[in-house]
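These notes open a run of structures that come right after.
No lab work stands behind these numbers, since they all come straight from the coordinates. Small disclaimer: the values here were computed from a predicted structure and weren't measured. Cβ atoms are built from the backbone, for glycine too; each structure is taken alone.
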Structure P
Amino acid sequence: MVKMMSERLSAWLERDSWVVVAVLAAFFVNLGGVPLFDLDEGFFSASTMEMLQRGDFITTYVNGAPEFHKPILIYWLQALSVSIVGLNEWGLRLPSALAASAWVYAVLVFARPRLARGGGVAAAVMTATALAVMLIGRASTADALLNLWITLAMLDAWRHIERPQPTTLYRVYLWMGLGMLTKGPVAVAIPFVVTLFYYASVRDVGAWLRAVFNPIGWVVFLVVAAPWYVLIYLEHGQAFIDGFFLTHNVGRFTDTMEGHGGQLYYYLVALPFIVMPFTGPLLRAVARVGEVRQPGMERFLWLWFGFVFVVFSLSGTQLPHYMLYGTTPLLVLMARHGAGLRSRWLAFVPPLLLMTIFLFLPEIVAIAAEQERNVFIKAILSRADEALDIGYRIGIALALLCVLALALLRRLPPLRALLVVGVIQALAVALVVGPAVAEVQQGPIKRAGLMARTLQEPVVMWGLDMPSFTVYRQVVTPERAPQPGEVVVTRINRVERLGPHEILFNQGGIVLARVLPQ
């Protein structure tokens with residue numbers, strides 16, 4: 001009976017239907033069930049809200065000030081989404097979920113004819129349920145959309161290398177143009193440099209030059225990307241050049257921004273968690289890198305991953321999701337070599353450890369709260385007991401038992417079993433861990449914003465950088481010190497500086513107070 005069930009499950013895990021299950025679990029289950037996370041989700045969402053209120057679809061603003069962090073495409077898509085389904089978490093995150101789904105489908109279509117039986121499905125499921133991909137596919141930011149365009153550009157670049165066709169090359173320029181409209185030069189730099197490395201490795205730089213200087217390709221690119229850049233420059237001039245190109249592109253590489261510094265080994269440590277629960281296939285693929293001697297797809301994929309890994313390891317600003325720009329080729333390589341994984345210990349210890357950490361998260365947070373000296377952070381952590389309750393513990397314990405059962409089901413090959421673990425992990429994060437963490441970190445600011453929506457007095461934000469407050473209040477909230485007669489949202493450790501005041505809301509370190517006349 002166990003043998004028959006294992007064989008049927010293994011056969012099902014080779015079907016496209018399992019990709020659909022993985023996509024739904026990773027990107028759509030409880031998509032709108034948790035508050036927006038600050039800073040990034042709140043920033044993008046507040047910009048979209050203000051875009052609709054202003055009717056200005058060229059310049060993005062946050063709380064009345066123009067911002068040049070990112071290009072415009074994600075804001076247009078979010079504006080379209082919330083215009084249809086409403087200004088809520090679901091509507092703001094839907095474009096990312098759809099982009100991530102298309103990203104997974106692109107991997108499936110590319111990998112299926114190029115990998116052994118079941119390899120395409122494995123690559124797609126691993127892409128959907130790898131921890132960092134899942135999280136970014138549920139976030140109201142530009143990153144899932146950018147990764148879609150980079151993936152499409154790079155996969156079509158390889159198709160053009162395999163079999164040069166003008167239409168394939170023009171698609172590469174189309175995807176780069178859309179990427180340029182989503183996040184900027186990184187969407188162009190990765191395809192250009194990686195293909196140069198590959199063509200140089202096969203001593204055919206002339207082919208690269210012909211592709212790079214293709215006039216029709218550049219027309220496609222400019223038709224897509226140039227109009228918005230021209231319009232924003234005409235409106236803001238040098239301020240846009242300084243803010244977007246110099247600060248948020250060059251500056252992020254040369255300097256540490258927003259406290260996101262790191263070390264040369266940062267991504268070496270982060271990578272096993274980025275692809276969790278597929279750390280075992282990762283180690284299996286890395287162990288085979290020395291075998292890449294002949295030109296071909298595997299060399300191209302390693303060059304793609306290696307370029308991203310090296311460049312962002314040297315960057316002054318380091319964030320986990322930057323490595324996603326090179327994670328797609330790594331996941332395809334993991335699917336290619338993962339079928340040879342035989343050690344169940346290597347396959348299952350990482351996800352079991354992660355689930356164990358989740359299980360004891362209440363104790364970890366309690367220890368952190370005891371040692372924390374920052375009053376604001378301590379107030380946030382003090383609410384953890386309310387969210388990390390018995391329901392949380394039961395949900396994670398069930399997920400842990402399921403992973404353990406798959407580890408013990410020896411008739412199911414490790415890679416196949418890990419595809420099920422990926423879905424289990426996605427559901428655990430979407431239904432248990434994510435809501436608990438969001439309630440602790442973001443629940444108070446959401447409730448403060450909803451309360452502020454009912455007030456008649458002017459409201460300002462002071463000493464607090466949580467733009468999701470503006471989204472929940474649905475009114476632009478100036479960032480400045482409050483005046484008598486105004487309501488202020490601030491941190492608990494700033495209340496004593498307000499002078500005479502009346503507390504309207506106080507939870508998790510977030511205070512809403514009415515400033516009284518002297």
Structure Q
Amino acid sequence: MNTRTIRVLLVEDNADDAILFREMFRKEQPGSFELAHRERMSDAVDYLTSLPVDIVLLDMGLPDGHGLETVRRAHAAAPQVPLIVLTGLDDEDIAAQALKDGALDYLVKGQIENRALPRALRYAIERHQTQMETEKIRNQQLQLKDEFLSHVSHELRSPLTAIYEFVSILTDGIAGEMNSEQAEYLQVTMRNVLQLRSMIDHLLDVTCVQGGKLSVEPRCIPIADVIAEAVTVCQASATAKEIALALEVPAGLPRAYADPRRLRQVMINLISNAIKFTPLRGAVTVQAKVYDANPKFLLVQVADTGCGLSPQDAQHVFERLYQVPGSQAARKGLGLGLYICKELVSRQGGEVWVNSKLREGSMFSFTAPIFSLDTLIAPVLRNEEKRSDPIALFEVRMRPADGWLTDEAREEAALQARNLLQKCLMPALDVLLPQMGPASSDEGVFLVMARANEAGATVMSKRIREQFARSEQFARTGLAFSVSYSLIKTAPQDVHAPMEEFVRRVASKMQDRINAMLFRSNGNEQ
């Protein structure tokens with residue numbers, strides 16, 4: 001026998017209905033139910049956030065809430081508490097919709113038998129507990145699986161890298177000449193090594209996606225260079241199948257606001273897929289332009305003359321682990337590449353989609369934001385009272401003593417530096433700008449904009465230096481760093497201009513000063 005007291009919160013503004021519900025519990029064993037009653041949604045939310053409740057009976061029509069709004073508010077206040085909505089005959093459709101918004105079940109007023117309500121509540125609580133336990137077990141299984149995949153992937157990387165290096169030595173002839181048969185065997189080995197490396201990288205990226213650790217660092221980049229690099233990487237695969245790989249990018253394309261490493265990853269994946277699914281002597285074309293439907297974005301497209309996709313496959317092709325049924329080419333992968341592409345594109349503010357016809361080919365398209373200094377600095381400039389205040393542009397440089405050992409070391413140091421700088425900033429007054437110039441081989445450059453006069457800029461410079469000096473982690477890198485700043489003053493005509501024009505003028509002056517900082521290194525060294 002269940003002797004535990006079930007704590008019920010009844011949210012009902014009709015006094016007669018509340019009395020009826022109380023009567024339904026009177027015939028139950030004393031102490032088996034404890035009923036609390038509230039007439040308003042606001043009072044119910046306060047109760048849910050402060051006192052323990054086992055289940056909620058919620059009327060969908062209250063003085064301060066009606067319909068699905070009440071369900072969402074109750075579910076948000078106590079997401080772990082099962083919720084049953086009470087409705088009239090004419091509200092059954094809305095009540096059914098409430099199940100999608102967090103309700104566990106619904107009951108129609110006037111059709112509830114006295115003994116049926118307590119049984120329904122007990123059943124609802126048991127069902128809710130079962131669902132919660134099932135979900136917990138499922139999450140634990142997914143976590144264990146992801147940890148296993150991540151561990152195995154990391155462990156496979158080292159021996160695979162060794163295989164790759166030694167096969168490269170042999171194929172390059174460094175270890176001596178080989179006959180044609182031996183060279184052919186090694187080429188087969190290398191193709192399989194590269195395929196396995198791609199699978200491992202995909203597994204690691206997926207575990208990062210699910211763990212919320214997939215890093216994206218947008219910068220101001222010439223997207224044409226990234227696309228051209230990806231095409232060069234894929235050219236050998238296209239040549240091997242006698243596929244015409246064409247690049248069509250107009251001159252003067254605006255810079256993108258994107259992570260170049262992640263963008264390159266997306267491009268290589270899309271181009272490689274296009275080559276994989278295109279038959280011998282086919283064609284793959286890579287294009288980029290300003291997106292006609294939204295001029296604030298760039299549109300990148302990879303078109304092929306391959307086998308194409310059915311409407312059903314096109315609808316699911318970006319889903320995790322999805323592979324085109326019956327495709328020999330699809331069996332060479334894990335069905336993760338396009339899923340990762342979608343995640344990388346969406347995390348940089350873009351969208352990705354496919355247009356395809358069976359036996360005619362496919363066109364995969366994605367968008368990337370155009371870099372806009374105006375957009376980045378606008379939130380800091382919105383305060384009308386501070387229009388006449390000068391703007392300080394800080395330049396923080398870090399230099400390795402003997403150059404960067406690896407690109408990974410550079411990226412790790414850059415991440416540490418950005419994290420340290422973020423600790424120095426006030427969200428409403430300062431902004432850390434992305435890298436806006438060419439990557440240097442020996443320096444990392446970081447720019448910070450702040451609303452500050454000479455005295456404030458001096459204080460800010462000191463705060464940045466102290467933040468770097470206090471960091472033991474940064475000290476272990478052995479990097480030298482310097483801080484400089486330059487003040488940008490607004491002219492009277494700028495101050496009185498409309499807000500959008502004011503932001504545009506400030507951004508233009510900042511861009512000129514940034515160019516000077518990056519390429520001539522002038523400013524007030526502190």
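Of the structures labelled P, Q, which one yields 18 when relative contact order in percent (Cα under 8 Å, 6 or more apart) is computed from its coordinates? Value 18 for relative contact order in percent (Cα under 8 Å, 6 or more apart) corresponds to P out of P, Q.
If log10 I(q)/I(0) by the Debye sum over Cα atoms at q = 0.13, 0.20, 0.23 Å⁻¹, for residues 449-496 alone computes to -0.25, -0.60, -0.80, which of P, Q did it come from? Here the read-out was taken from P.
When helix-only ellipticity at 222 nm (-39500 (n - 2.57) for each DSSP H run of 4 or more, over all residues; to 500) is calculated, the result is -15500; to which of the structures P, Q does this value belong? It traces back to Q. Identify the structure, out of P, Q, from whose coordinates Cα extents along the principal axes in Å, for residues 129-312 alone was calculated to give 65, 50, 37. Source structure for this number: Q. Hey, distance in nm of label points 7 Å out along Cα→Cβ at positions 57 and 201 derived from one of P, Q reads 4.3; which structure? Going label by label, the one that fits is P.
To test your reading of the models, identify which of P, Q gives 3.7 for distance in nm of label points 7 Å out along Cα→Cβ at positions 41 and 425 when calculated. Only structure Q yields this read-out.
With FRET efficiency 1/(1 + (r/R0)^6) of positions 161 and 265 (r between Cβ atoms, R0 = 35 Å, to 0.05) coming out at 1.00, pick the structure among P, Q it was computed from. Walk me through the numbers on the way to the answer.
Working: P: 0.60; Q: 1.00.
The read-out was computed on structure Q.
With FRET efficiency 1/(1 + (r/R0)^6) of positions 361 and 481 (r between Cβ atoms, R0 = 35 Å, to 0.05) as the yardstick, tell me which of P, Q scores highest.
Numbers: P: 0.40; Q: 0.10.
For this comparison of FRET efficiency 1/(1 + (r/R0)^6) of positions 361 and 481 (r between Cβ atoms, R0 = 35 Å, to 0.05), the top structure is P.
Of the structures P, Q, report the one carrying the highest value of distance in nm of label points 7 Å out along Cα→Cβ at positions 297 and 393.
On the way: P: 4.8; Q: 3.0.
The structure with the largest value is P.
Among the shown structures P, Q, from which was the value 91, 71, 48 of Cα extents along the principal axes in Å calculated? Of the structures listed, the value fits Q.
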